[in-house]
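Laboratory data are not the source of any read-out in this text; all were calculated from the coordinates shown. Keep in mind that this is a model prediction, so the values were computed, not measured. Cβ atoms are built from the backbone, for glycine too; each structure is taken alone.
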Structure 1
Amino acid sequence: MDGRRAAQGAASDGPSGGGPSGGGAPLILLAEAASGIERALIKQWLREADLRPSAVLPLDGPELAGSLAETSPDTVVAAARVVWLPRERDGERPVRWSGVLPLVNLRRPLPFRQARIARGEPDRARVVLAEPATVAALRARWGGTGSFAHFVTLQATLALDRAERPLRGYRYKVPRHVVEAIQDSPEFGREVAALAVRLGVAESQVLELAGAGLDGLVASISPLAVDLLSAALRPLHARAWEVQADTAGLERLRELNRHHALVFLPSHRSYADSLLLADVLAERDFPRNHVLGGDNLSFWPIGPLAKRAGVVFIRRSFGGDEIYKLALREYLGYLLAKRFNLEWYMEGGRSRTGKLRPPRYGLLTYLADAVELGFAEDAYLVPVSITYDQLREASTMAAEQGGGAKKAEGLSWLASYAKGQMYRIGTVQVRFAEPLSLREALETGEDQGDRDARRLRLQKVAFEVAVRINGVTPVTATALVTLALLGVRDRALTLGQVRRVLEPLRAYLVERELPHSGEALRTETGVRRVLAALAQQHVVTVYAGGEEPVYAIERGQHLVAAFYRNSAIHHFVDRAVAELVLLSEPADRWDEAMRLRDQLKFEFFFPDKESYRARLSAELVRLDPDWATADGHAVLEHSQLLMAHRVLRSFLDAQLVVAERLAARGADRVVDEKEFLDECSGVGQQMLLQGRLHGPESLSRELFSGALQLAENLDLIGPGGEDLAQRRQAFAVRLRDVVTRVITIDEIDAASRREVVGVEP
């Protein structure tokens, strides 16, 4: 590794050296004072501290250049500024909208207010001294480009920012002069020159376009903007959910953050995800994350404010724009070098189905480039799970799954979204998984120069992040209830019947020591409360006109119910696969297990084959220690918990629809994705009405899209000839066989629990 850039980044954070007086050496004090009050406060502080600088100069004044030229190398340079703190409330010093409406910045008040604060509330005006450095040390760090005095001013500003963090809080770590710092870097100049040669254009043109790209990308972190954005957007989540954060690992992350940048990679189910995570981290005084997102959310007035609060708006598509890619890579490298934490959502958008989407790793590639180029020694990826009891967005996303158009983000959209968040709908759980070292992941393997091997390693890193997110994602009470109700098709259950379906699910989670909030379902009151909450959101319907109330999924709400169910089903996939394996011939069971793994790999995150075999073996042993030779049907008849029809049916049904439409299609016809998915939606509705599909939750464009991706992976898209037609027919036969086994498991479950689901023998 070329450690030059990492060393330069660490050394340029700000002046460093001995004490303010430099052990008797001359002292130049750079005073950042914008008013007479601030200058007076700094003078008073110097007297009280008994400091006698040889010169007190404005931080950015023209006098500095002459003083630096004339002074000796052992002269010490330090800087001071006045920090104005908001009034303390409940141990905090927040900036409120009431202080901003009259155009008053409480962190930089107007001079007449400064005088009033200095007289009446002197504890709100604090002078901070930056860590000093000698002129010789500063010259040694200066790259030799530009003005030395300007370099010293920038370093002093950065050091002052560090000095005031203990007062303001570490969540206000502020980047300064980013574009200028990047463009002044000799390495950036070399990258620009090399790219100009490669593109065959003038170096000045590349420099201009790269500068424009940086201007569009670079986000500042203004403490005022951070406070205002938090105050403006907090109503979007504060009233809707009670936040339960698993913070046991945050102190470990804080220690890690002392030496390396952290890259938070959360699951993405709601627009509120980043707001919730920001509040959780701010409450524990973590530095503000630079949140990387698409520029579709940069609309006025939130966009400009968000950019000043650390949101990095990236073009949604920049394909072959090599200059923009250079700007993005250099910016991410700068942030890593300065240990600014990052955050983005690897799924590329909110999950429409409730489970994790396949990760996109484009941004991870730029991050890996920055580490390998030596911007930073390492960066640690932090998988984060954000799980909601209920989510009002789920109904909108369900409509999009059914083919509805996505509403464009804008001011009216934001107002409508905010209106829907005014009432409490449950809790949200934020959990942090074990972080991953990006450098260790990149150095795995011997083929370091092979770009294809590197791409595969990054895919595995993204996959591992998703696996760790799933590992700490709790099974919510809402997920368990919807899992139970969706598993009995459209039958309604009494409260007692719901509880009897739920109990084996809870017992399984306890036995496996899986994260869950199923304790809320231990009592009749708890189950009734969850059902009532789902009924209030029109996900569950309640009929109370008979002997006792009965509960079922509301007509037209199956996709919403599936959204909640799907947030938890990854914990039950091994069990479901094991059940299907038992219904195959004993001699073929391991081969069938691997076929199922390949068939479902675009829907679920399976471990490597060896780990998968170990996990599946453990699940098969739970079903029957002699599973390898046992009568699978008999084993399932005696099981207290059957899951395949609850967990896998909707995904396999969607695959069946896609397989049959491909089989019915001429092999020489080109498959247009939109047209084909429309066809699947229409024919799928017919199959549902005919009883060939389990429920409406199978009619999801997201699921059809995943099934089409599987078909493409199997080279079934075409166009082609007779061989393609035969392979498509074989694919459809395979799906019919697997779905038939799922139906068999459903029938076994219903027959063994007739008192629960009301099925006659």
Structure 2
Amino acid sequence: MKYTEIIKIFSDAPHSEFAAELFRIELKSRLPGFSFEKAEKEKADFAFITDLSLDEDCFRISDEKGVCVYYRGIRGFIYAVGRILRKIYACEGGFELLPGVFGQFSPLKKIRGHQLGCRTTANSYESWSFEQYRRYYLDLMYFGMNTVEHIPGEKGVSKRNPLMKYGEEEFLIKACEMAEELGLDVSLWHPLNPEEPAEITAAKRKELYSRLKGLKYIFIPGGDPGELPAKEFISRCKVIFRSVKSTVPGVQMWPSAQAPHSIPGWGGEFIECMNALPEEIDGVIYGPNHALPLEELRDRLPEKYPLRFYPDITHNVRCEYPIHFERDDWHFAFAAALSRECTNPRPREYSRLYDLTSPFFIGAVSYSDGINDDVNKAVLSYRDYGGDDVKEAVEDYCRLFFFGADAEKIAGLIFGLEENWEGDPALNPGIDEVYDGFNEVYGKYPFLGNNWRFLQLIMRAHCDKLVRMRRTFELRLIEKSEAKLKAGNRDKAVNTLNCAYPPEYPEIRSRISGFAQKLFELIGLQTDVEHYFADGWERGAVLETIDLPVTDRAYLLSKSQREDFADYFEINKTGEGEYYFSVSLDGVKEKQKGEPYLNFRGDNPQKNNGSLRTALFNVFDNFTYETEIEGLDDGCDYTLRVTWWNKTDPAVNELRITAEDETLYCGPQFGIIDEDYTEKYCTPDYAAAKYAVPAKCIKNGKLKLSFSEPLMGVMFSEYSLRKK
């Protein structure tokens, strides 16, 4: 049915009146020329009706004489309004409803939320007014959110910046008050101070929590941050709970099984504490730096304690779920230029994560530090409420937030942004298509120029395009420069490396800065440190990293005046029967034991400044590394050279390198340092060491190679096998 000009609305009770008014306000913002009238149920286009038989999170939308919306309480009607808004689309003179709007709906998960803590590490929230926070609550509730998590500050201690409008307690009290008005449960992420006695902590929290409306969950992290042994940690959680429950009777205590890095065996001790069945603990949270793998935690934890997921949906590298988390192969060019917190819609990947983890949890509250992950928040809430079609989730997102534009087109472009990050940007022409698509939409619907969600997305498309252009252009220059150098034309080789970018490049770069300025004005997005007050270069400050090297061009130019300039083109090359491997350039393809971590170094502006080879951008970090190398020559002795990350500890005395069953080295870090290679090809963060590989280790041209170290693990960026 098509709706035009006048919308007739019925509501049957005061809280239904609230629903009707919310619906009217939302439609008016999309269709300013429309007018609204109250009407009897039989004559109404939309009727909002109380149904006490429904649970508070459920609702029903039926097609009767008009659209009838049934719900029990405030949350249900907000979810119902959200579903209608997600299913309306503009047509000539008005709007229509998609058939999929109708049905009875109930959530899959009990807890469905996001962390919206106002602190300097967030890339946007600090400048927000209370009304902007309230608006964001509603936006997320339209996808089924029922829990909002805040982070209490400590007056006079918490870090602040010039954008912050409110004091820590003033903000927290008001944010909780607004949450209660909308029917949201409040969770608090509140780490412990190990130096403060438990009784003092409990008294302070009792006083603070008694002033917070809607408080339901206390989340105290065991680690990240946290440095207490598990027994002491659980003991303090119990003391705090007993103190707080007298003034907040319904509150629940949910500690996390996140382990401090400094305490080996923390996870086992945590399980021992939980096996005592402490009545003060209501459930356990699983998140980054987890003490035990998920299946093991669920298997060993007493059944009475449910698990809540704390997934990191905001970060791209150096995190629990990096880009392509199942294979961890985000190309170093993107990682360098876009860093840890750029705009990162990953709808398919987070939907995949949901499928893998959902059976273990009664719900989730995401870890988030700003609005760069806005699409991911919508997808996670959609899945938690029971939706299973990620395409529907993204199209709903586009209909809800880009009304009047082509929702299916923009949804396809959002999926395109996710696909942009597949492989080497120089080899991905889809990046150009996504860039052109966003520009086409922007030209067709100019009103999107004031929509912060769309501006985030089109800015990301421009960033991807810039990285592809720069990498493609510079790789071509390096190839031409090397050819001229081999022909004996050193000056021409250097001049080739110095060639300027084509005119389109600075134009795109300028538009990126323009988008950043507009986003700061609209929503406080902090894309650099100096002008927009980002907490640091990795906190969404993409303007700090977008121009960083994504090839070895800058590195080669830094060596261009040396006599041995030609050597720097040959570092990664091998002769017949030899082998070279770089974590950055080649990627770790083999399945490794444990939970390997890729410590990306290429997005640090102080490190990636022309002195660092791209081959060293990534550091593999795990207790073991195993591989099988082919194509070597039998009967030849080899030298293994490994470039280690130079993070040393005098306690390390069992770094072990083996080939087949032969121990090549066992002892302190790192053995015999190759001083010449280290000085010539490494920065001070790295050290290269050499190890002899006897011919007997190579069988049928193959070599089984392994590294291990039980204390700090093995951290390396490259290695080679060259004939003696």
Structure 3
Amino acid sequence: MNTPSHICLQIALVTLACASALAQPVKLGSGAYFAAPKSGDRAVPAAGFRTAALADTPAQTSQWFSTVAYSAKPEAVFVQPLTVKPTAAGLELALPVKEVRPTERRDVEIRYPHRAPLLIAPTAFQPGQSKLAKRGDWSVDISMANGADAMTVSVAHGVPYAFIQISRGDALTRLPAGATANVNPADSRVLLVNASGVRYAVFGPTGGDWKESAPGDWIVHLPAGKGYLSAAALPDPSAEALAMLARHAYAFVEDTRVDWTYDAASSKVETTFTATTKAMEGKATGALLGLYPHQWFHNASVEARLGAGYDTVRGRIRLLESDSFKTTATYSGFVPFWPGITDTARKAELSDLAKVDQRNARRMMLEEGKGPYWQGKGLQRILKLMDVVEQQGDLEGRDKLLDLVKKRTESWLTGEGGGYFHYDAKQGTVASYPEEFFTVEQLNDHHFTYGYWIRAAADIALRDPQWARSDQWGGMVDLLVADIATTQRGQAKFPFLRNFDPYEGHSWASGIGMGELGNNQESSSEAINAWAGLILWGEIKGDKALRDLGLYLYTTEIEAINHYWFDIHGQVLAPEYKNVEVSQLFGGMYSHNTWWIDDPRQIKGINLLPLTTASTYLGQDPSFVKKSVATLAPETATYNARGFYAKPPDIWQDIFAQYLGLADANAGLAAWNRWGSFELGDTRTHALHWLQSLKEMGTPDFTVTADTTLYAVFKRADGQRSYLAYNAGKAPMTVLFSDGKTLVVAPGTLARL
């Protein structure tokens, strides 16, 4: 149809007027966000592959299943232990097996890719476009409906089944090349498959019967009213394993939920996982849950009940016949900053460094990129400098730095300083500009980026609580908090825990789930920085629920890091893996690399930075710290032998010295070079203060806890402990440590015993 030119012009003018109106700032306290991107800036992508039930809800980005909502041809979904992939032909299902992939770095990557799958499809109709239909806290439903014909697949982390419902007709199971199958002679509902040593069982309904319609194609008849089947991978070839899988094959998982509580007296975070099932037939006995290492290791509440397990990219996933289980983790505490150092010689050196860093503070606040990641990182960098200046007694210097950071932060929070925040009500997300690292195009890294801003806001508010009021600047900070950490399910503005995977126990960085090896996260330490920011912001605002959420995320992600990035318990990394730690974690792979360079110093350092007082968890295993730092020299030699050289050769030496200091303070100080390279989220002042503080107080002591949120304990080689506590409240408090020590802390102060 042709439209007259004058009408086209009118439409164009109206469109421009609407866009201009949307791009106007929307006031939020003293700040503002924008309801549309400014002219020339990219809009966020739409999650266009969701059913009507989800179409008007906030889009769930940065999850293990996000590819389903964002792609017409989704990548494989790494459910663990299974992978599934919706295709035009039907549902692919596989149990990944280990592949050792040599790299140009002269090490290896460990992969568990989606390979040689079963294919399950309806026979009466062609599967339609896959769409995300429902989500639990660690489960999803995928619709493959075609018009009035429905096919729905339900999967859940740890659960070794795909539960499938088909509205009419029978179901086809197509075997991968070379696989064999037979009907279980003891139960004709069950097709047993052997695919190169990987064993599957496909459970049809009572009254159904299996027939091989063509070589490798098996069809199960689905009687009227019984349009369901489940497919599972077997952990081993034993009769006992098959019997266990059969007991739960008809208990379809309908929903999953995670709940957490924090007990201040014991400094413990307890997490409860609950699955809701529906019995499709017979005496279904409830859920069969697969527990990851961070859930079953040293967990006395489940150890005696665990059954067979699967070899996976996350280590051994062990089966538990139960609808629910609990985990308990210790919160080991941190304080916002450490007190001033007392060593006379070092105080003079620290003062000299602080003068130089203060003169350069404005430049150092935005030394690299101009977008929200680098700006947030720069704000936190200067505030960590400010901590030292303040604790060393220079209050005038503190106030100048605080004023500098406030003004820069406020210019962003109003959108008047070049950078700005846009809230997309349709997709339920905050985007930030100018764009860096595909944070808009792919919705990546929201917790990394906004974590810096939240932590910076908390450090400002410690000195100026009025600044954090919702009718001032706190409203905009709360918007960033909600973007990455909304706890309400089905909330209208943001999805539940955008980046955090409650069952895997860690975050995901990729927003829309691109890549054949699943979602990924590189810098686990920047995730921790975000959760520490939530804890502080919750304390400052007197928001107990937010504080407890931060404590849950912080302690849980640390547990996952210790297993899946550092493997300090020796339960996860394959014997063929040549590196001490993992730097990139994927749904189906772990590797020792970064997205931007394969320099071993940056590969190691990306899971350490930013080093703050909330980073003491990195010292939980001093022997691991020393072993990790010791690999820098041989890994660098290999890098050099390939014809590459770090630029500068000692890049991030301040980070590694501080990391080593958590295990051995004297060794850390000896490794630090005052004039050497420093990471652009750190300063020489902060590095020396960190190292000298550890020498004076000792390394972190994780054997002592306290009945308050902001605390830390250190222990010197001579056995002398230092106890720290910060009071973010408005009344004095007495802190009780688990070894019986007490400490009275005035409001708004850091106390030391």
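Some values worked out for this structure:
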item: Which of 1, 2, 3 leads on mean count of other Cβ atoms within 10 Å over residues 288-295, largest value; result: 3
item: If helix-only ellipticity at 222 nm (-39500 (n - 2.57) for each DSSP H run of 4 or more, over all residues; to 500) is computed and equals -11000, the structure in 1, 2, 3; result: 2
